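Taken together, the values in this text are just the output of simple stated rules run on the coordinates, not laboratory data. Computed from a prediction, not measured in an experiment: that's the story for all the values here. Cβ atoms are built from the backbone, for glycine too; each structure is taken alone.
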Structure I
Amino acid sequence: MFGDRHLIVVDLGFGDAGKGATVDWLCSPRAGLDVAAVVRFNGGAQAAHNVVADGRHHTFRQFGSGTLSEVPTLLSRHMLVEPLALAAEARELAALGVADPLSLLYVDERALLTTPIHGAANRCREDTRGTARHGSCGIGIGETASYALDHDAPRVADCARPDVLRRKLIALEEHYAPLLAGGRHRYDPIADLVAAYTAFAEVVAILPGEQLAGFAHSGRLVFEGAQGVLLDEWRGTHPYTTWSTVEPRNARDMLARIGAPGYVLGVTRAYMTRHGAGPFPTEDPALSIPEPHNGTGVYQGAFRRGHLDPLLLRYAIDACGGIDGLAVNHLDAVGDIRTATGYLTADGCVDRLDCGVWQDLDHQQGLSDLLSAATPALTDLPGDVPGYLEAELGAPVVLTAHGPDRADRTVRITAQA
């Protein structure tokens with residue numbers, strides 16, 4: 001279906017569109033794609049990729065969503081790695097019958113470490129924002145990335161160098177001491193963290209550099225994105241964004257360095273969702289679509305639902321530099337869904353968002369302001385949703401899903417090689 005190209009899976013919305021379930025299917029024997037590894041190319045432990053397959057359910061956070069099919073995971077240098085959460089996730093996978101999950105894990109030594117210190121600082125910072133919270137998951141992703149801009153931050157390689165790691169953790173703790181004063185958000189002592197991270201280095205394959213070519217030599221690679229393009233650090237709705245490049249530039253760059261072709265598969269639901277604060281033009285609180293795996297978060301708030309929005313999806317595709325195909329999920333839930341044909345704003349009707357306009361934080365704030373004030377013009381959703389999206393978005397729908405299970409996914413057309 002995809003020729004000999006490696007696959008780059010990206011969410012075209014605000015997240016939760018079904019990337020994990022899509023990657024699970026691509027890695028399964030049902031797809032027959034001979035996948036050698038799932039490569040995580042952005043984000044960190046805040047991911048929540050729900051997979052339901054053969055009576056098993058798991059929320060993938062750092063492990064690649066091909067793990068139930070025993071496909072190895074490569075955490076690239078673009079990942080923010082949280083070893084304590086990885087250990088907990090490995091135990092969950094083992095309980096589901098995955099033999100020795102950590103043996104399926106490979107980690108680039110250059111990847112940044114997200115520590116409980118980052119997480120505590122993240123939660124403190126969100127607390128200070130009160131009702132103006134940004135919708136963070138509270139795990140410390142933004143703090144990990146921002147601290148590394150100006151400091152010698154802890155990295156995966158340091159897990160095998162306890163003295164270096166201890167020095168970096170002490171500096172990290174000192175940096176955040178004013179924010180953490182009062183001790184509302186606690187974390188383990190540094191000595192315990194060093195011991196845990198040293199144990200992590202002893203049981204996980206830490207790679208000296210990318211070594212992507214070796215994995216590609218063994219078969220197809222599936223690059224699994226996290227979050228959604230509408231949350232991208234440079235293209236999203238500032239300030240309600242992630243400290244991560246969500247659009248596929250990192251994955252494309254990695255493949256370019258080994259001279260390998262890539263196929264970008266954009267993922268969307270048949271309607272829109274958002275988990276966290278920020279503008280959401282087609283949000284409709286009256287929609288009562290069941291959501292068994294996404295509830296209310298302490299910092300993100302309630303899970304939000306809205307009508308289909310081709311304007312935002314086209315914007316996301318432009319932010320990706322184009323896509324090659326679409327996967328459309330949750331087609332079983334379109335009963336009350338409508339679709340937006342434009343936005344009514346104080347300056348008139350808007351029927352397209354020019355991605356090239358929103359190139360810096362000031363302009364991204366302008367995009368947020370526009371979307372927050374916009375009233376969507378809604379019309380009935382055509383019966384052939386995949387066909388409608390192909391016409392609206394200019395890309396073929398190659399995969400569809402009418403339910404949450406792996407078995408609910410089907411190939412729609414044969415993609416051009």
Structure II
Amino acid sequence: MRRIILLIALAFSPAANAQALHPINATLATGGIAAAQAELAGKTDPGSLFLQGGLAFLRGVERSMQTRWTYGATMQGTDIPVLRLPIAPNPAPLAFEPALVSRIFADMDADMDLARGFLEQIPQGADFGATINITDIWFDVNADGQRQAGEAMANIASAALDRRLNETSAPVVVRFDYADARWLAAYTHLLSGLSDMVAAFDPTAAIAQMIEVRAEFAALGTNPMNMGAMMIGGDFDNWLDYFTMLYQALRQQPDPTNTRAAHAHFLSMISENRAFWAALAAESDNMGEWIPNKNQVSALGLVLPADAGQAWQAVLFDLEAMLTGDKLVPFWRLGPGAGLNIRKLFMDPPPVDIVGFLQGFALLPYMEQGPLIDAASWRAFDRMVQGDGLMFAAFLN
């Protein structure tokens with residue numbers, strides 16, 4: 001998520017073209033995402049359906065930041081998507097609640113469902129264009145209804161990567177079309193899959209335990225000469241507590257209903273991504289492209305190698321084979337003809353036992369003989385994009 005917003009923000013250098021903006025752009029710029037949603041409510045033309053899907057997606061991101069701001073959950077140093085986006089500190093937050101993380105992802109899942117509901121109503125191959133100045137997009141982090149300094153999508157992206165970007169940079173105008181609807185649908189499945197995995201390993205009890213333990217430490221008196229903080233840094237205590245909460249959540253028995261739902265979302269993500277590339281290849285225009293085909297120019301200034309789509313689909317083919325169990329994941333104790341069946345892990349998930357996973361005994365029920373997946377397709381893609389594979393993977397989905 002952070003890299004997606006970064007790539008949008010990095011596009012601020014190109015000049016805007018002469019395309020007419022969709023009427024909703026003015027509302028989006030001044031009133032924000034929720035106001036734009038209200039203005040589009042009930043409209044069923046393909047362009048409006050796409051915009052409603054996109055706004056529901058953005059609203060999910062915005063709501064996650066608003067919830068964190070309300071409870072003072074800055075979560076600095078967290079690498080979990082959605083939670084990693086930087087927010088300003090709240091001077092008067094509500095008391096932190098152990099169920100907060102689970103609630104954030106439950107709300108995110110609901111917003112992704114809403115977004116897909118709009119996108120699924122768009123007729124296959126519909127010819128439409130919805131033109132938006134994406135530099136007008138902002139997140140109402142403190143939920144006051146007013147655009148404040150630092151709430152522009154550009155600022156949040158720049159702060160996330162310690163990169164300074166100008167909030168008043170030149171407009172970047174993108175004409176979203178049917179291919180982009182499939183791209184967006186793929187991303188909704190990705191975030192829904194992530195939400196289901198959080199629900200499967202519900203961290204509420206682990207967070208509650210850590211809050212209680214920290215309170216007991218404080219009551220006994222913390223050590224000002226903490227050697228860990230002195231040797232590793234002042235955030236060592238927070239890092240160790242965060243790791244402990246994560247470990248405690250993962251070592252409980254996950255809910256298979258949620259892991260199976262996540263598995264289905266990840267497969268749907270791949271299916272929608274294939275539909276995106278097929279629709280993109282069929283485009284003959286060259287107007288404010290979000291992601292371009294080999295004959296187009298990106299409005300974001302994004303340059304893709306001519307064969308990037310084919311190379312990325314090869315990566316997705318291997319990912320799909322891993323998720324379906326057609327290819328196995330190598331394990332260090334096994335030879336070239338055996339490995340881990342990832343599908344079985346999703347269908348009948350075990351608690352995460354670090355020792356058992358490393359040694360292998362906890363994974364024996366998921367090991368079998370068969371063809372192994374390798375990293376050849378990924379290495380080829382990474383070479384093609386000159387070592388920026390992770391960034392392009394986040395954007396291409």
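State the single structure among I, II that was used to calculate Cα extents along the principal axes in Å, giving 61, 48, 39. Value 61, 48, 39 for Cα extents along the principal axes in Å corresponds to I out of I, II. A value of -0.38, -0.69, -0.81 for log10 I(q)/I(0) by the Debye sum over Cα atoms at q = 0.08, 0.11, 0.12 Å⁻¹, for residues 44-283 alone, calculated from one of I, II, originates in structure II. When distance in nm of label points 7 Å out along Cα→Cβ at positions 140 and 188 is calculated for each of structures I, II, structure II gives the greatest result.
Each of the structures I, II was assessed by distance in nm of label points 7 Å out along Cα→Cβ at positions 116 and 340; the largest value belongs to I. Given -9500 as the derived value for helix-only ellipticity at 222 nm (-39500 (n - 2.57) for each DSSP H run of 4 or more, over all residues; to 500), which of the supplied structures I, II does it correspond to? Only structure I yields this read-out. Suppose you compute FRET efficiency 1/(1 + (r/R0)^6) of positions 84 and 180 (r between Cβ atoms, R0 = 25 Å, to 0.05) for every structure in I, II: which one lands on 0.90? Only structure I yields this read-out.
Between structures I, II, the greatest calculated value of relative contact order in percent (Cα under 8 Å, 6 or more apart) is seen in I.
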